[in-house]
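Values quoted throughout were computed directly from the atomic coordinates according to the rules given, and no laboratory measurement underlies them. Everything quoted here is computed from the prediction, not taken from an experiment. Cβ atoms are built from the backbone, for glycine too; each structure is taken alone.
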Structure 1
Amino acid sequence: MSIRLQQATPGDIPTIGALAHRIWWAHYPAVIGEVQVRYMLGLMYSHEALQEQMEKGHIFWLVMDGGETIGYLALSNQGEGRFFLHKFYIDNEQRGRGIGRQVFQELLAHYEGLKALRLTVNRQNYKSINFYFRIGFTIECCVDIPIGEGYVMNDFQMLYVPRA
């Protein structure tokens, strides 16, 4: 297993979109239901939406295992060593191999000046919440984010602060 991160370009948008659909349909219907999955994929993972995110400064990384793309990340710089992790997804078929922890360490290596990393995660997404606990995140607060069409993301905001 040779996991590495490769910074994504606009040319990688179709790969990110296809992987997002595969991962989301395998994981999220049990958490938020099929109708909301369909809505959120359209909202956040259309070609136009991904392109806009890149243009707004979201830095996308592809998770590579050899020559195969098995996941993706996206984060944005909030200034002064603070970052927000918008996306952290590994293909469901790859779970349980320690890849998530390895990817997180690889990500931290790309951001040596990192002082704080925040993310939001659905409060019913127990597997992901427990993963984030294992790699050092804590729950900072609850956030409810309206996303349109009557949907609200009921999330935990989590915080990672590197040890000195």
Structure 2
Amino acid sequence: MASPVEYISHSVEQTRALGARLGRILTGGEVIALIGPLGAGKTQWVKGLSNGAGVTDPDVVNSPTFVLVNEYAGRVYIHHLDAYRLAGPAELGALGFDEMIDSGSTVIVEWADRVISILPEDRLTVTLEIAGPTERRIRGVANGPTSSRLLCVWENR
């Protein structure tokens, strides 16, 4: 298992750049669990990740809080989910979560701590914390072989 990695971002631009760095190495089939409080930069990080995965218009990447699922087509197809308004794991399943995983797309779940029991064991968990007015602590933890390889490459890029 790969060791956790940690970054400090000093701006929205740096948060997006760290996401883009990971997005460039996505191949599809990855599951990324995003955890962090409101305003921690989860959606900004996803904007960067999507850009790195080939989504050319960052304006199409938005928080799926009210629509629950957004989809972005790039070099890698991305399903971007938000579990904040879900009552629990069963509602994530009702959204077609298993089908998204089986499709080979990269699946990103914001507020993943609310539905962690339904997520695959092999996932990259990215936690964003507010560390100051513009600073964010971004920590990645791998939970299996695919996410460990992803984390190792993300750290060494």
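If helix-only ellipticity at 222 nm (-39500 (n - 2.57) for each DSSP H run of 4 or more, over all residues; to 500) is computed to be -11000, which of 1, 2 is the source?
1
Could you figure out which one of 1, 2 the value 13.1 for mean count of other Cβ atoms within 10 Å over residues 51-58 was computed from?
1
Of the structures labelled 1, 2, which one yields 4.4 when distance in nm of label points 7 Å out along Cα→Cβ at positions 11 and 139 is computed from its coordinates?
The value was obtained from structure 1.
Suppose you compute percent of Cα pairs over 19 Å apart, for residues 27-98 alone for every structure in 1, 2: which one lands on 33?
Working: 1: 48; 2: 33.
Source structure for this number: 2.
Taking relative contact order in percent (Cα under 8 Å, 6 or more apart) as the criterion, which structure among 1, 2 has the greatest value?
Comparing 1, 2 by relative contact order in percent (Cα under 8 Å, 6 or more apart), the maximum is at 2.
Comparing 1, 2, where is percent of Cα pairs over 20 Å apart highest?
Numbers: 1: 52; 2: 43.
Comparing 1, 2 by percent of Cα pairs over 20 Å apart, the maximum is at 1.
Identify which of structures 1, 2 gives the largest calculated value of distance in nm of label points 7 Å out along Cα→Cβ at positions 3 and 35.
Structure 1 comes out on top.
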